[in-house]
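As C-alpha cells, here come the structures.
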Structure I
Amino acid sequence: MNDLTRIGCPCGAVVVTLQGEPVVQFYCHCDDCQTISGGAYVPVAIFPADAVKSVEGRVETWTYKALPRQRCAVCGGGMLAEVPGLGQFGIGGNRLPAALFKPEFHIHCRYAQRPVRDDLPHYASLPEMFGGDGQRVDW
C-alpha cells in the first residue's frame, strides 16, 4: 500500500486518509456485519487508530450493538468502525482501491449464509491472533 491512501464515501462528501499498511485484512461473516451491510459477509481491513484521519466532510457516529461506526452524514455510506479497546479502526475493504485489499482469512463462519470456497482459512469464530480458539470450518 502507498504511504498515504485516500478513501471516500460513495457521494464523495467524506474523505479519509490511511497511513501505511493495514494490520490485518479478512472477510467477516458475523450476524452484526450481515445486518449492517445487508450482505452475507463484509471485507475488512484493520488499521491502527493513529493511521486513520478524517480530512474532509462530516461523519455521524452510531452503534448497532457494541461496535461504534462512522458513516457519511450526507449519503450514509459506512466509513469506519472503531474496534473497542484496541486502538484500531476497521475499514470496509470495498473502500480501499481494489488491488490493495488482500484478505488473509474468513472469521465468524458459523454465521455464514452459504459456504464460501476459496484458498483462505475459514474460522468458525475467531483465530488465535484475535483471542479465539482457532477452530476452522470445513465446508
Structure II
Amino acid sequence: MIVDKLSLLLVVATAIILTGAIVIFFAESGHPDSQITTLLDAVWWTVSTVTTVGYGDIVPVTDVGKIIAVFYMIFGISILGIFLSVLGTRFYRLRFEKDEKDFSIVQKKFFDRIDILEKNQEKFGNDLRDLIDKLKQNS
C-alpha cells in the first residue's frame, strides 16, 4: 500500500516537473535576456527549483516566469513534506505494528492463563468446601 502511494507520488511529481519545464520554456525562451533557451535548461531549472536546491545559475527573467517559479518553489516544499510523511509512516508501521502484533499475542496468552487460574481457583474452592463438609460430618 505504501509502495503504491510512493509510486503515485513519484509519477505525479514527474508529470508536474515535466509540465513545468515545458511551461517555463515557452514563457522564457522568447525573451532576449532569458537564460532558459533550451528544453534541457528548462528541465534543469524546474528540477533544481522543485528539489529546493535553487542553484541560481538559471533564473526566470519574465514576470510570468517568476510567477511560475513561485508556484514551483511552493510545490517543491509541499511534495518534499508529503514524501517524508509517507516514508515516515512506512517506517513507523514496520517498527511498531510488528511490536503491537507481538504484544497482542502475549496479551492473549496472559489472559488465557488468568482464565485457567480462575477456573483452578474455583475448583480448589469447591474441593476445599467438600473437604470441610466431610470433616464436619466425621466429627
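Where a number appears in this text, it was derived from the coordinates with a stated rule and is not lab data. All of these numbers come straight from a predicted model, not from anything done at the bench. Cβ atoms are built from the backbone, for glycine too; each structure is taken alone.
Just a few scattered comments:
- Structure from which 120, 20, 19 was derived, Cα extents along the principal axes in Å, options I, II: II
- Of the structures I, II, the one that -28500 was derived from, the read-out being helix-only ellipticity at 222 nm (-39500 (n - 2.57) for each DSSP H run of 4 or more, over all residues; to 500): II
- Of structures I, II, the largest value of FRET efficiency 1/(1 + (r/R0)^6) of positions 72 and 104 (r between Cβ atoms, R0 = 41 Å, to 0.05) belongs to I.
- The maximum of FRET efficiency 1/(1 + (r/R0)^6) of positions 16 and 128 (r between Cβ atoms, R0 = 35 Å, to 0.05) over structures I, II, that is, the highest value, falls on I.
- Source structure (of I, II) for relative contact order in percent (Cα under 8 Å, 6 or more apart), computed value 23: I
- Distance in nm of label points 7 Å out along Cα→Cβ at positions 24 and 120 - highest-scoring structure of I, II: II
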